[in-house]
Structure P
Amino acid sequence: MADIIVVDDETDVAFMIADYLQAKGYQIRTASGGAELREAIAVAKADLVVLDLNMPGENGFSLARWLREHHDTGILMLTGADSVFDKVAGLEVGADDYLAKPFAPVELEARIAAVLRRRRPRRATNGDVLPAGHFAFGTYVFDANARDLSDADGVTMSLTPMELDLVAAFATRPGQVIGRDELLDLAPPRGDEPFDRSIDSRITRLRRRLEKDPAKPELIKTIRGAGYLHPRG
């Protein structure tokens with residue numbers, strides 16, 4: 001999951017946010033101000049910074065500007081005042097989104113997920129290289145770390161764990177023919193998902209979800225007598 005730094009001089013607020021997001025699977029670090037933020041991000045990069053606007057000393061506007069100039073990270077700003085001026089100013093210095101206090105933790109989580117989704121790498125083209133753990137799958141990108149598949153607009157596809165296992169098998173083995181028995185080993189049933197012994201039926205369902213024209217598949221091709229193949233880009 002994503003690595004997030006929560007920056008707020010109110011320690012009770014920072015710990016509340018940290019506890020909630022950790023329970024959702026995020027890796028969380030906290031900082032009480034600019035100095036601790038700089039120390040934390042120097043140790044390890046962050047995917048996103050939740051940044052309080054109104055802090056003594058260096059405020060959120062200044063820190064957001066510094067982050068945008070020196071680091072490639074998402075920024076979600078928090079403030080105690082639902083002010084249009086603050087929102088506009090925050091966005092102008094580089095914040096990706098803005099949330100006024102008090103807020104429901106579920107809304108914070110939703111906004112964090114939206115920022116991370118918008119910042120997710122798109123398909124590699126013209127020789128561009130995707131970050132480690134990301135694999136091009138046609139016009140989609142498979143994130144092996146987060147175990148999700150996003151389309152060209154960064155929208156996460158709603159797939160079952162077994163369907164994601166199939167995507168992982170093909171996306172990480174482009175140009176390799178994978179036999180039916182091997183696919184059953186790579187994509188076993190999970191939880192209460194039905195165990196369909198026919199890998200062909202499962203491939204057909206996945207094609208219906210992802211292919212532009214399931215009758216003429218481009219992502220997963222049938223290799224007669226051998227299995228299936230995801231062509232190299």
Structure Q
Amino acid sequence: MSNKCYIFGAGDYGKMKLNPKKVQDGYIIAADAGLKYLLSCGIAPDLIIGDFDSMGFVPDDINTIVLPKEKDDTDMLAAIKIGIEKGSKSFFIYGGLGGRLDHTIANIQSLAYLNKHGGQGWLISDETVITVIENEALRFRPGYTGTISVFSLGDSCRGLMLQGLKYELSKAEISCSFPIGVSNEFTGTESSIILEDGKLIVIWENNDKNFSLGLFPERKRTE
């Protein structure tokens with residue numbers, strides 16, 4: 001089985017229309033009303049999971065896990081846990097941004113949960129890509145355009161290096177109480193974000209140019 005998991009939530013998809021061929025190489029999970037988007041794209045999920053408060057009904061023709069309405073895990077985190085159980089390592093999460101801000105923050109925290117459990121995740125909308133790195137490096141190939149921002153997820157991030165961006169840093173420490181990392185810019189050259197210690201939220205534009213280059217940079221652990 002592929003180590004990829006594609007999860008579709010009930011958030012905002014904007015103008016995004018996904019080609020079914022893009023997700024054929026992984027395990028597909030609909031988190032509650034994410035099923036509506038999948039069906040609109042002609043994609044059948046391997047599993048649908050949720051408490052179905054957003055759907056309004058429980059599908060009876062798809063492999064389904066019904067969750068209680070009062071629970072600790074969000075539908076999205078429950079879907080992530082299923083993906084981990086299936087052996088997935090790379091998680092591509094659509095419909096996890098927009099809508100309720102508290103759900104967006106919960107989904108960003110779920111990226112940190114993935115890191116803690118040996119995986120890596122990407123939150124993807126028609127305008128934005130978000131990931132969380134922990135003691136890792138991201139390398140973007142030449143040609144990326146638009147803005148890129150970084151924020152500490154925790155008290156501080158230490159040993160942060162930004163290379164090839166408009167505003168560079170070398171072995172810097174940033175904190176969660178001052179947004180020094182907002183609104184940086186790609187310069188068109190190869191660029192890197194290297195973090196020695198801490199958890200870092202990284203946000204960049206999903207524009208046509210970046211999409212054509214491949215949205216997901218090379219990612220590896222720092223020594």
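Looking at Cα Rg over 2.2 N^0.38 Å, for residues 111-198 alone, point out which structure of P, Q has the largest value.
P
Going by FRET efficiency 1/(1 + (r/R0)^6) of positions 15 and 63 (r between Cβ atoms, R0 = 35 Å, to 0.05), which of structures P, Q comes out largest?
P
Here mean count of other Cβ atoms within 10 Å over residues 7-14 was calculated and came to 17.0; which of the structures P, Q was it taken from?
Of the structures listed, the value fits P.
Consider the structures P, Q: one of them gives -5500 for helix-only ellipticity at 222 nm (-39500 (n - 2.57) for each DSSP H run of 4 or more, over all residues; to 500) as calculated from the coordinates. Say which.
The structure behind it is Q.
Here distance in nm of label points 7 Å out along Cα→Cβ at positions 79 and 183 has been calculated and equals 3.3, so which of P, Q was it run on?
The correct label is Q.
Please compute volume of the Cα convex hull per residue in Å³, for residues 55-118 alone for structures P, Q and give me the label with the greatest value.
Biggest value here belongs to Q.
When relative contact order in percent (Cα under 8 Å, 6 or more apart) is calculated, the result is 19; to which of the structures P, Q does this value belong?
Structure of origin is Q.
Which of the displayed structures (P, Q) returns the greatest value of percent of Cα pairs over 31 Å apart on calculation?
P
Bear in mind these aren't lab numbers, they're just calculated from the coordinates by the rules spelled out. These numbers were taken from a predicted model, which means no experiment stands behind them. Cβ atoms are built from the backbone, for glycine too; each structure is taken alone.
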